[in-house]
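These are the structures, in C-alpha cells.
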Structure P
Amino acid sequence: MAKIIVVGGSLGGLLVANLLHRSGHDVQLLEKASQALDARGAGIVTHPPLVDALHRAGVPRDAEMGVRVTERVTLNVSGEVASVIELPQVLTSWGRLYSQLRAALPDARYHTGVELTNVEQANAGVIAHTSRGVFQGELLIASDGLRSTVRQQFAPEIQPCYAGYFAWRGVCDEASLSKRTRDTLFGRFGFGLPDGEQMIGYPVAGAQHSTVVGERRYNFVWYRSAPEAELIELLTDADSNYYPTGIPPHRVNWRKVHQMRHDAQTILAPQFAEIVEKTAQPFLQAIYDVSSTQIAFGRVALMGDASFVARPHVGAGVTKAAADALALVESIAEAGATPAGLERYQDVRLIAGQETVQRGRDLGRYMQAQSTVNGRSEPREVERVMRDTATLWF
C-alpha cells in the first residue's frame with residue numbers, strides 16, 4: 001500500500017487519515033499546532049453522510065453523536081413562536097467529533113508541532129519540507145483550512161473572499177438559563193430573523209461531552225453585516241493589535257462585546273438575548289468564500305476548507321469534508337496512489353464544491369435581503385429559511 005502524507009489535523013484531515021489508514025495505507029498526518037485541538041470550534045449539524053463517514057473512519061456505531069432535536073422554530077422579537085416545522089436532527093460539537101476521530105487514529109500516525117514550509121514533487125513521489133524535517137510519500141492530501149499553505153503554493157490566485165458579514169458565536173451553559181428559554185429552545189433548532197441578519201442556535205453537549213438534561217450547552221451563531229473597515233475594527237483588540245486571519249476569543253475587544261450584548265437586547269427575542277448575555281466568551285468569525293478551479297496538482301490534492309469554503313448557512317462544512325475524504329479514498333482504490341487517482345477525485349468533487357459555495361452565497365443573499373413586518377416574520381418566509389438551511393447541496 002502507499003505512503004500518504006496528510007497536512008492538517010482538524011476534522012477533515014482526521015477523517016481522510018483514518019479512512020486511508022483503515023484501507024491499509026501508511027499515513028502520516030502533520031498538524032502545525034503543538035497541542036490537542038479538542039477545545040476548538042463550537043456546534044456542528046450532522047447529516048447521514050457524515051455519520052456514515054465517521055463510522056467508516058473508525059468511530060464506533062454505538063457512539064453517541066450529540067443532542068437530538070425534533071423540530072425547528074423561529075422566534076419573533078417578542079419571543080413568541082412565529083413558525084415551527086418538524087425536522088429531526090442530531091447536533092454535535094466540534095470537540096466531540098475531534099475526540100472520537102483522534103482516538104481512532106494511532107498516535108504514531110499523528111504528528112503535532114509540524115509546520116509545512118513547501119511541497120516538492122518528483123516523478124515517483126512527493127516531499128513535504130517542514131519545521132520538523134522532511135516527510136516523503138507517494139501522495140500529499142492538503143486539509144489545512146481556509147488559509148491553506150498548500151493551496152497558496154499550487155493555486156495562489158485562489159484567495160478567501162470576504163462575504164460582507166461576520167458572525168458572533170458562542171456557547172452558553174443550559175443550567176444558567178431561565179425556564180422560559182430552556183422550554184422554548186432546548187429540544188429545538190432555533191432561528192431569529194432581524195432585518196438583514198440571522199440568529200441561529202441549537203443545543204449541544206456540555207462539559208465532558210455530557211448530553212444529560214441540565215448539563216448541555218446552547219450554541220449560537222449570529223450573522224451581522226459589516227463593511228471591511230468595520231471588520232478590521234472587530235478584529236482589533238483593546239490594545240490596538242490587529243488579527244487579520246482571525247482574532248483569538250480572549251482578545252476580542254470588550255467594548256465590541258458590550259455593544260453586541262446591548263444590540264441583542266434590542267433586536268433579538270428575549271430568549272436569544274439571554275443566551276448572548278450569559279455566554280462567557282463570545283467569539284468572532286468573519287465569513288469568507290473560497291472556490292477553487294482546480295483541486296488536483298499531480299501528486300497533491302486539496303480537500304475540505306483547503307479546496308472550498310461555503311458559508312455556514314449551508315450547515316454542512318464537515319459533511320462536505322467527509323464527502324471529499326470518501327471520494328479520495330475511493331479514487332485511490334480505483335486508480336492507485338497516482339496522479340490519475342487524484343484526477344479522478346477532482347472529477348468527482350470539483351463541481352460539487354463549486355455548487356456548494358454558490359449555494360452558500362445564495363442563502364447569504366437571501367438572509368441579507370429578508371425583512372420583517374412589525375417585528376414579526378412572515379410564516380412562509382421563515383419556513384423557507386428553516387427548510388433551505390437544512391438541505392444538503394451535494
Structure Q
Amino acid sequence: MKIGIFGGTFDPVHLGHIWTARFVRDELGLDKLFMVVAADPPHKPDPGRTPASVRYRMLESALKHENGIFASDVELKREGKSFTVDTIAHYKGQYRGAELFLIVGGDMLESFPLWREPQRILSMAKLAAVSRPDEKRDMRAIADDIESRFGGKVILSRFGGPLISSTEVRRRMWSAIPVDTMVPMHTEQYMYTNALYMPPEIIGIRSRLSKILKRKRLNHTMLTACEAVKLAYRHGVDTEKARMAALLHDCIKLPNKELLEYCAEHCYDLTEEEKNNPYLIHSRLGAVLACEEYGVKDPEILQAIKNHTLGRVGMSMLDRIIYVADKIEPSRDFEGVDEIRDIAYNDINRAMLLVMRHSADYTLKSGRAINPSTQAVMDYLADEIASNTEEQNG
C-alpha cells in the first residue's frame with residue numbers, strides 16, 4: 001500500500017488544502033491519504049488558535065465525499081506537543097510494509113532540518129514537497145541538501161497552486177467578505193453556523209440568540225447571514241450591514257402564542273393584520289428589539305429587518321437582499337430554489353418576485369387570500385422588471 005500523511009493546523013481547511021490532497025493522491029498513486037489535524041504544533045505556537053476539535057470537525061465535514069482522503073485526529077489523542085516523527089511512527093505501525101509519504105509545503109521543507117529527528121522521519125517515509133505558485137525558494141536545492149544530510153528521498157510534486165491561505169479566509173470572515181470560492185461548501189456553512197473568525201460583537205449576538213431561538217432557527221439565521229453577505233458583495237451593498245440585518249432578522253421569531261404573550265406582557269400594540277396573522281409580528285417587533293436590545297441604530301439595517309417578511313413598495317437594495325437571502329439560504333429546500341439562487345446573483349428583483357410568487361401560490365393552496373401589501377409589492381416588482389427590460393432593449 002501507499003499511504004499519504006498531510007499534516008496542518010487547517011484553521012480553517014480551504015480549497016488549496018483539498019486540491020493539494022487530491023492532486024498528490026493521484027500523482028503518487030496513494031491508496032489512502034490522511035489529513036492530520038495538528039493539536040499543538042511546536043513550530044506554530046498560537047494561544048488564539050481555533051480549538052483542535054473544531055478544526056477537526058470542519059475538516060471531517062469537508063472530506064465527507066472525498067475518495068481515499070480522510071480526516072485524522074491521531075495527534076489530538078496524543079498528550080503534549082505534536083511531533084511529526086511520532087505521527088509517522090503511528091502510521092508506520094498501523095500499516096506495516098506500506099510505503100509512506102509525508103506531504104509538506106515549501107516552508108515546511110525549508111525548516112525540515114530543524115524538526116525533531118528528521119533522519120528518523122526519512123527512514124520511515126518519503127517527503128513529497130508541494131510548492132505554491134508564488135514560490136521563491138529553490139526547492140530542488142533544498143531537497144538535495146536534505147537528502148545529502150539525512151538520507152532518504154524528497155519528491156517534488158508538480159502541483160503548483162492555488163494561492164489560498166487560511167489567514168485570508170479568517171480575514172474575510174471577520175470583515176464580512178464572501179469565502180465561497182476559497183473553502184468547501186460544508187466548511188463555509190460550519191464557520192457561519194458557529195460564528196467562527198467573526199468580530200466579538202457578532203459572536204456575542206449569536207450567543208444571545210442561541211438562548212432564544214431553537215437550534216434549527218439559529219442555524220437558519222446564521223446561514224441567512226452567509227447568503228446575505230454574498231448577495232450584498234455581488235450587488236455592491238455594504239456587506240457588514242447585510243450580515244447584521246440577517247443576523248437579527250429573526251431575533252424574536254417565536255411560536256405565534258409566545259409572540260402574542262410577549263406583546264401583551266410588554267404592552268406592544270398590534271395592528272389588526274398582525275392580530276389575525278401573528279407570524280407577521282416578528283418582523284416589526286424584531287426591528288424594535290434590534291434597536292432597543294442589541295443597540296443597532298442604523299436605519300437601513302432596521303428597515304431591512306422590518307421588511308423581510310412582507311416586503312414593501314420601494315424597498316432598498318439591502319431590504320431586497322435580506323428578503324431573498326432569508327428565502328434561499330443553503331438549508332432552504334423547495335421546488336425551484338436552485339434556479340432562484342442562480343438568478344439572485346444577477347437579478348435580485350426577479351429573484352424576489354419569484355420568491356414572492358412561490359409564497360403566494362402556497363398561500364392560495366392553503367385556502368388563504370394573498371395579503372394585499374404582498375400583491376402590491378409583486379405588482380411593483382413586475383413593473384420595475386418590465387421597465388428595466390425596456391431600457392436594456394433600447
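No value in this document is a laboratory result; all are computed from the given coordinates. Just so you know, these numbers come straight off a predicted model, no measurement behind them. Cβ atoms are built from the backbone, for glycine too; each structure is taken alone.
Quick rundown of the values:
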quantity: For 26.2 (mean count of other Cβ atoms within 10 Å over residues 138-145, calculated) the corresponding structure among P, Q; calculated: P
quantity: Label whose coordinates, when distance in nm of label points 7 Å out along Cα→Cβ at positions 2 and 282 is calculated, return 4.6 (choices P, Q); calculated: P
quantity: Computed 1.8 for distance in nm of label points 7 Å out along Cα→Cβ at positions 82 and 186 - originating structure among P, Q; calculated: Q
quantity: Structure responsible for 57, 31, 22, with Cα extents along the principal axes in Å, for residues 242-337 alone calculated and labels P, Q on offer; calculated: P
quantity: Read-out Rg/Rh (Cα atoms, Kirkwood Rh), for residues 114-249 alone, computed value 1.20, structure in P, Q; calculated: Q
quantity: Structures P, Q, by relative contact order in percent (Cα under 8 Å, 6 or more apart): label with the highest value; calculated: P
quantity: Structure responsible for 0.70, with FRET efficiency 1/(1 + (r/R0)^6) of positions 130 and 354 (r between Cβ atoms, R0 = 35 Å, to 0.05) calculated and labels P, Q on offer; calculated: P
quantity: Label whose coordinates, when Kirkwood radius over Cα pairs in Å is calculated, return 23.9 (choices P, Q); calculated: Q
quantity: Parent structure of the calculated result -10500, given that helix-only ellipticity at 222 nm (-39500 (n - 2.57) for each DSSP H run of 4 or more, over all residues; to 500) is the read-out and P, Q the choices; calculated: P
quantity: Given 16.4 for mean count of other Cβ atoms within 10 Å over residues 66-73, calculated: source structure among P, Q; calculated: Q
